[in-house]
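Just so it is clear, none of the values below were taken in a lab; they were calculated from the coordinates. Since the structure is predicted, the reported quantities are computational estimates derived from the model, not experimental observations. Cβ atoms are built from the backbone, for glycine too; each structure is taken alone.
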Structure I
Amino acid sequence: MNIGSYVKKTSLVSLALFLMASTTQAIDLRPESIKAQVAGYKAAFTCSATFNGGKSFEMIKQDELSGIRVDFRDYYDQLPDAKIHKSEKYVSAWYSDNMPPRYAVWRTGLGCVQLPTGAELAMRKDITTADLSYMRVQMVNPWPFGDGVPENLNTSAALQAVINDAFTTNKYGDPKVMSAALVSSTNKLLAERYKDGYTPYTSQRTWSTAKSIAASVIGVAVEKGLLDVKAPANIPEWAAPGDPRQRITLENLLHMASGLDSTMAGNRTSFVYFGGALVTDKATRNMLEVPPGSRFKYANNDTMLAIRSLRATIDDDDKMLKFPAENLFRRIGMHNTVAETDWQGNFIMSSQVWTTSRDLARLGILYLNDGVWQSKRILPKGWREYISTPAPNQPPLKRRDGSPIAGYGAQFWLFPSRFAGMPDDAFSSAGNRGQYMMIIPSRNLVIIRRGYDSADGPRFNIAKFSADILKAIEP
């Protein structure tokens, strides 16, 4: 078999595994490890939803802790609820008679961080942190520079009908798991709706929509001259002479084309996400499977490595921890956005960002403006084109039934005209449980959908939803 056919075959396999990941069983883990991760899941989500999202425990049980991975469910039901220590700003979750509980500790501006499995709470004093207490504010300026939004948006009847369908019918997905929908142009909020109990300031975990936020942080660093996407990634763990991984470029990582082994399903990084493991221990250790740049394989590790490269380049823990907030979030009014880290300060920006629909819409508007915000350039000129151009290696573009699959750019998914009713320049973030930020420059439009889709339930049809919104607001 030649390398071309091999790469094509492995790309097909990797996407199939990505799509099947919600039913993959953790057959290679001992029960003790699974229980520790399930307790970590409870601790981390309860912590972030409480202290980032301001949610009650009943809301958290209904939303964040529902519809979880199939292979976690048996142990989830066996283990007790996490315990919230509100005054001390941490959460604990018991899972073993001879091990400490799993702990998640909150930090202002940096959200919740898991202590490693087996750690005592006293370790919290050793967590790498920074002072970001100035971040969370509410701005009264007119939209999108603040939250000065008219009480009555005068949403058209046609657009209102599409939003209503998403919340009340199964036209696009399960309406019971809808949490938010928002539509905006560069200067006008056109529609906005939230589930009962939610407000514009109620944040949710982005899951893999964080990857698109990570690409934006990388773009800021490129604009500042800190990074070159064509250059090898700066990964200190690969510094030994002759290490072949030194050939992996930052662009390879952004394109999901590192060539690294990332297990059968590259979107499974449970030890980092739920086990309290370090990015620098887990994401950096894998061997090359194929030459860098020769295949597409969706992998959380590629995103974590891209951000690891930025941290190594900045080489200052305090500056790095403040970099996303000070150089992106704060500059465009994303004041309710928190990027979380592991306990040594490595951003887990493949998934662990908490934000609101309005803050995501602001990021989308930044892309509509090709990286300019209030006459100041935030992202490099042409960065929008860069992240929305199809990468050299693509996932399969059709399912067996002939229905289209999104293409891939640089940490963004592409929804061109092979999707009915969509223009060729449409691109979107996409996160587990239905987190989307659809950006359509030709129509000057950003569409946000947030939800709590079940791991084994129907996927929200963001392409049909977006196409119907476009039709509803046709000039």
Structure II
Amino acid sequence: MTPRKAAAKAAGKAAGHKPVAKAKTVKAAAKGAAVGKDLGLPWAKDPAALGFSAERLARITTTFQAEIDRGAIPGLVILIARAGKVVYHEALGFRDREAKAPMAADCVFRIASMTKPMVTAAAMMLAEEGKLQLGYPVSRYLPKLKDLKVGVERIGAGGKPMLSLEAAAREMTVQDLMRHTSGLTYGHFGDSLVHKAYLNQNCVDFGQTNADLVAKLAQVPLRYQPGSTWEYSMSTDVLGAVVEAVAGQELDSVLAERILKPLGMEDTGFFHRDARRHALPQIDPATGKRPPFGAADATKRPNWISGGGGTFSTAADYLRFAEMMRAGGVFGGRRLLSPTSVALMSADHLPAHIHYGSGTRTQFGALAPMRDLGYGFGLGFAVRTHQGRNPLPGSVGDYFWSGVTGTYFWIDPAEELVAIKMMQASADRLHYRYLLRHAVYQAIVGPPRR
């Protein structure tokens, strides 16, 4: 019996029940997809050789199966690799619970903001070629965003708030876009007059183009002075527009040519022509609706190629990108980024004086990129800067990002680890990020053998 089968058998015993036909169907789908799909990395023949306990790996299955059994989530896919080998790749539960359609390991998910690291990596490639400079003002590439004002609320006549426009102390830079210190925001993140201006301009509109978005943002004030405040925002959407301007191509073409095709990410993109892609998880159990972000019809190219949240992907595909980053910019013998660029992206870029948007801690919980939690923010990723400040396990230097739809991944260079969770359940998504962190690290009992 293989270690993977042993882990699955142990999981069933720990759960206290015999596998039923439905469970076998789910496991068979996961195994078939995992074996049939080239993951780009070899399977670990023995988890112990990678420092994992087979018994403790089985806890990951039982932990998340329990969440499925109580109806909290319909299903998910988890993939874990260490030292360049896959040690765990399981599909649990259902893609569609009502239809009793089992989850499959190659299921396509709306990955929302997990788009951001890939777009940032594409921009870094342009920087390596001398076509883009991180320290330059964004207006050098997008002239419409020159001389933006900062919106400051004041109490006007009759006690009503009014918006006063102030000059920016400096322009936002490309680096600001990458680290979310541009002064931009998301309209749905608050009820200030600036947030309302974003909503009035309909800035999150999948019927628009990136050029339309830039024109809209040119008409609304900044929420903060550039460089003063970390605020999760439309910065990466604007970065996508910068990439388009510099490359002379639309963002989906740039991403395909520079990242997706070189890495063999065949199931990743802003849409899928293959009709079988209708099989992706469609309903968020918390809302009963399609998960936010990504085209409504996955088979049709959207007007808005959103660098901040528009792509679909699979766990196996995203592993290729994450492993490329973990390995210092190379995957399958092909170099996409230099080790220096990867080191720059995964370093903390937040200065000591940085402030945070009022909703940061609520939005990101224990994984907020805040100094007291031992995290900062690099170029496209949150980055752990200290050990002992955060209640979740990890290593100094680990870096991650996630999607509002329930997706999440992290890279831990010290442990040579990549972990990915694909799920379409936005409610309580922080809980499942925490749960996966503990589940993965408790299974590690030693270093990989050399």
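A few notes on this one:
- Value 25, 61, 14, 0, calculated as P(r) over Cα pairs in 20 Å bins from 0, in percent, assigned to which of I, II: I
- Computed 0.60 for FRET efficiency 1/(1 + (r/R0)^6) of positions 156 and 404 (r between Cβ atoms, R0 = 30 Å, to 0.05) - originating structure among I, II: I
- Once volume of the Cα convex hull per residue in Å³, for residues 316-411 alone is computed for every structure in I, II, the highest value turns out to be that of I.
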